[in-house]
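Engineer: Pasting the structures in now, so scroll down.
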Structure 1
Amino acid sequence: MRSECNLRDVASATIKQYGMLEGGERLVVAVSGGPDSVALLLFLHDIAESMRLELRVFHLDHMFRGEESAADARFVEELARCLDVPVRSVAVDVRSEAGESGRSPQDAARRVRLGLLERYAEEIGADHVATGHNADDQVETFLMRVIQGAGLTGLAGIPPVSMPFIRPLINVRRYEIEEYCASMGVTPRNDSSNLDRSYLRNHVRHCMVPFMTVEFGEAVKDVILREVESLAIDRDYMLGQSVQAFDAVGRASGDEVRLSVEGLSSLHPAMQRYVVREAWRRFMPDEPNLAWRHIVDVLEKVAAGNSGAKLDLPGPVTIEREYGELVMRLVAGVDGVREGEAFIPATLEVPGSVAIPGAGVVIEARVVARDEVAFGPSPDAEYIRPDAKTPLEVRAPRPGDRFRPLGAPGARKLKDFFIDEKLPRAHRKLCPVVLSQGEVVWVAGHRLDERFRLRQEDTEAIMLIMRPPG
């Protein structure tokens, strides 16, 4: 066993090993109030002066546990104040969000948390987001993915760095984290839901890992961690090769991804699986890795089948063989994770333009002087305040989207807005939505968001235009 309170040395070595920090960075530190994130904050605060780090704390109350989670938020806010670190604390009814999206509460919580962290980091110009994942998390993740049937990509575990996220405690053991917090005179909060063994991670943590350590000793964790490190090296190499292989046999454009069946079959079976995984990553970049079973089914039931062979993938995605190609696309008119989404999200620079083949339009943005602003009857042109955060995003409507229609007293669900506008369901999925840092700016061709309307003092405006291609 390593010496007590060894966290500083191990975490500092990890930062150096993976080049996480050079000095002078601004960091968002994700703090739940539990031991891992509290230790992370205390450690980073301890080295902040010597490394010239500027820290910001972010806390999300998922509102799962009522007063208990509200007390977590107060604890984090007080700890940040004691350390003289600015804190952003946000409460989101994640259970309600999950109900609207059709996701599990845990998946919805992860997505909300990551999205808010990235948005806050962009807002304040942070270089990285630091999270408290540790070595025991790595062991548990490996065992979970063995049970779930993950391939190399999953078994390689939690990466120490996946921009913008860094994980300085990824080599630190949980007992060292607890000792470090005690040595700093801080008693973290304990999440009661971590004892609920109906969740796979908790079952692994409280049943499998203790059994293994009793039967094989604590050293079994070291064996798993060495295996994860080795697999991570293999994974990085294979992922690099799969990108090249995909570029040779596939193409992603608009609202679909296509793979040449002949080109795919010419690859080594291992690389075939990686190319299918890469196709999924390009098509659904915000979704978890495609499960091994789905990948095998794609190859055995669709690629090896006749033209017309078809398979439903997670969410509203389908893959079909069309003669000599496999075509991955969104299912039209499906209620689900992304209800009827008809095209892949795109980044819109200002100035710039993006083609949206799925909707058959181009969205253009440019900066104009105030005296060039000319409001007209066309719903396909709009002007927004010049300080909107860019680049903008253009995507299809999603369940749970809300905005404040121009002139309306408050926010509304986009779905309800469409119903009031009497927009046919088939047309809704083709309606581009322009966003700034996750906030709806313009429902193209329909309504501006009140929060982005021009102000009297604005001397410039961002002009948004929706037009046919060409």
Structure 2
Amino acid sequence: MLHQLILIVVFLQTGTLETQHVMDGRFEDWQGPVVASGAEGGLIQGLRIADDPHFVYVQLDFQQAATLQGLDREVRIELDLDGNDRTGTTGTEGMPGVDAVVLFSPRDDDGSIKSGSALIGANRGRITRTTTDALGVVAMPTHGSDRFEIRFDRSPAFRGDDFDVQVLTVAPGGERQACPVVNHDFESRQARKALPVQRDPAEESAGIRVTSWNGERGALFENPNAFARTFEAIKPDLVLLQELPAGINPEKLNQWFGRLQGDKTWNALSSGGSLPVAVVSSHPLEAVPELAKITGIDPRGSKRMVRAVGGLATIDGRKVLVVSLHLKCCGRLGSSEDQKRRAEVDAIHEAMLTVVERLKPDHVVVGGDFNLVGTETVLRRLCEGLSPDGADLVVAEPIRPAGDATTSWEKPGQAFVPGRLDFILVGGAGSLENAVVVDPVQMGDRWRRKHGIPIEAPSDHLAISVDIETKTKPRS
């Protein structure tokens, strides 16, 4: 069974979370009734709606598990943003006053289905098709599921005291299945833009600090200042890196980290191949032969190198087995890419199980870019039995500084909405604290100025960080 530790601690002036729903792909905070049901046998089975001063939320229940941005049909969310049916245009099923349509797995003009999302808007009678950035769309979970929560920025798009919404699906051939039109009155009348953050996301470590960061195709070396300032603020003990430039080696990484402020001595291990991964430690780090070159068997039966590397760090007398990985990109639930991710995880799990049994570490840490857009089984498999005591690893739940979402990837102008691709798994005695997605936008001017972190993140992935608080003595 996959154990998850949810760390949703947000420090606001009020002491409470201002958003009604945390965008984490979990649904305990959805208490409202189903306001519309889909057609019998259709993909959409139920619809819920909620709002708060910052956002509008829609929950969709599917008949079967799928990847929202990789479906075999288009999902349309048609919105009358101002509650006025005399503005906008007419929706697919005759809903009047449609101001915007959010598409998941959108259809092309020829009826073919594309991955990702799109936004159709009506402006003075002119229809435009763009990315969903203008509405700030977020959808969770990123992996395959039979339930999704979708969020829209409330300001400035939603302009009235209520709005109408209709959800429907459109097959490649044009066949439609629609839920009834629903009118929603806002429970909170005042729309506000900014989410307040009252605590420094880069606060002092509560134990062993682990940071994982996908550096987007070598940006660590192309834009070093933003990375360096962030690492100097976070002060990690262990750094897991992905998408490093080809040909990187431990010496180059040691030199890069050696330029950071402070008197730490850095030790690195890196993989080969394209887009290498690495583990960098500010403590002694030994190579582990079984985790230097992991090969897996892909679905076609061919051997291929897995982007993973691991070593054994010694931190305050504790042995920490640490692995950085980068699983196969793209695809959807059940796709060939999804099958390759499962094969990669099987190979990593087998190698790690041998090492855990041989080295008997105090802690086990696995992290990186999981590209989890297909089956969640990938995550479950990698957790199985890899804790030093034979239990499953725990999935840390880093959250953005404002406490509103666990998304770790976003790229404006892209067809895919922000999602969660990066994970840290931990095993061993101790609790997990200070789990955070290091979002420079949400840090606010105060904390950015303090740490010298630029507002523009240097990668399409955000760094995720978690502390392993160790109150017990290391095992002898």
Structure 3
Amino acid sequence: MSDTTVPVASQVGHRSLLEPDALLKKRRRKESWFKMLGLGAVMTGLFFLVVLIASIVYNGIPAFTQTYVTVPVTLPADKLDKTGNRNASEMRKVSTFGYRPLIEQALIDTLADQGISSPFEDGGDLADLLSDGAAADVRERVLRNTDLVGKTVEFDLLASSRIDGYYKGRVDRVSVERGMVLTPAHLDVADALHERGLIERRFNLEFITGADASDNRPEQAGVGVSLLGSLFMILVVVALAVPIGVAAAVYLEEFAPQNRFTDLIEVNISNLAAVPSIVFGILGLAAFIQFANLPQSAPLVGGLVLTLMSLPQIIIPARAALKAVPPSIRQAALGIGASRNQMVFQHVLPLAMPGILTGVIISLAQALGETAPLLLIGMVGYIASNYPEGFLDGFVSPNSALPAQIYEWSKRADPAFYERAWGGIIVLLVFMLAVNILAVVLRRRFERRW
């Protein structure tokens, strides 16, 4: 056998192993492009998220402030308390129409005292500066404290939605000239009062704690009652959907025999997860209101409808969390003599709890933001103007929900309601964030390592 000459690298076209060849360079270029595309997708998503949050904050923050007019109102006893007993039940006979002339005269006197010239001879025209509910506010304060009768008391009254919009930049003089409610003369008087500190914007706590108002009083509308309605609905969902959903997932994953019946159940659960929410609203209308005769527009019915909608969203992630527990945990528990129930509830379920709570978080967040199912059970058209009288009454008394309230405000003509719709979105996001934080805390509390 003759010796053969080993070809060197330069003779066969190869370079050093330390230098990448053309194929490796091509692969690295593709990897770089893929990383750039991924980073671009993330940055695009973050950009749109920032734009969304910024638009919500920009449009919704003005709803948390309101314009007030400080007016000293004289409360004559001969008109408000003719008996002189200072009895609130007797003084209730004087309606808001009896307080309205007092407010109109107070405006005239205020302009005269401040040296502000007014083209209005009638106090009723001046009263257009104030909310239509100003007389009711004065009346309620007097009935709460009857000792005010016979005195001159300063009241911080809500300005009308047009005046409020003027100081928020929502209304200008051009639009006022085309309108039918205010005139440029009203704005001149408002500017004069503003210069003297009698008109100012303040934080509007009533927007958070108050109730909805009619179309004529957008400046008095608040989210407090509807937020409470959402809370009662979520309590119903938590009390029903969570235990039923988790129990169903445990049975299907750990105890149910594998046959055609359980396969049919699993397929139906997966299909229910994709059913439009409006279908659950129709089901709730037929089953709970028309058949069971439960009260319409009640958080109890809304909670039952959302429970039906949330069950598939809880069962599917719960089964996945149970399936993710290693089989060795089950085998070890059974190997040391634990029963099947002990194995499931003392070992498997605690380890799967973080994943189960994740599904619960997602389902509650989705239920909290639903509007379509509430359309059909009357929780959109109903105007909730009063708080429930007690805890149990909060479930059965007619009420609205915060997403439904936002939807209702967005349909109304006055731009002030549109502003409040954006503010309601901020409150809804904060409420959902609080629910999610609570759920995450519970998840960390039950989380175990193996």
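No value in this document is a laboratory result; all are computed from the given coordinates. Fair warning: this is a prediction, and the values are worked out from it, not measured in the lab. Cβ atoms are built from the backbone, for glycine too; each structure is taken alone.
Engineer: When distance in nm of label points 7 Å out along Cα→Cβ at positions 121 and 225 is calculated, the result is 3.2; to which of the structures 1, 2, 3 does this value belong?
Structural biologist: 2
Engineer: Using the calculated result -4500 for helix-only ellipticity at 222 nm (-39500 (n - 2.57) for each DSSP H run of 4 or more, over all residues; to 500), pick out the matching structure from 1, 2, 3.
Structural biologist: 2
Engineer: Separate question: Comparing distance in nm of label points 7 Å out along Cα→Cβ at positions 49 and 369 across structures 1, 2, 3, which is largest?
Structural biologist: By distance in nm of label points 7 Å out along Cα→Cβ at positions 49 and 369, the leading structure of 1, 2, 3 is 1.
Engineer: One of 1, 2, 3 was used to calculate distance in nm of label points 7 Å out along Cα→Cβ at positions 289 and 377, giving 5.7; which?
Structural biologist: The structure behind it is 1.
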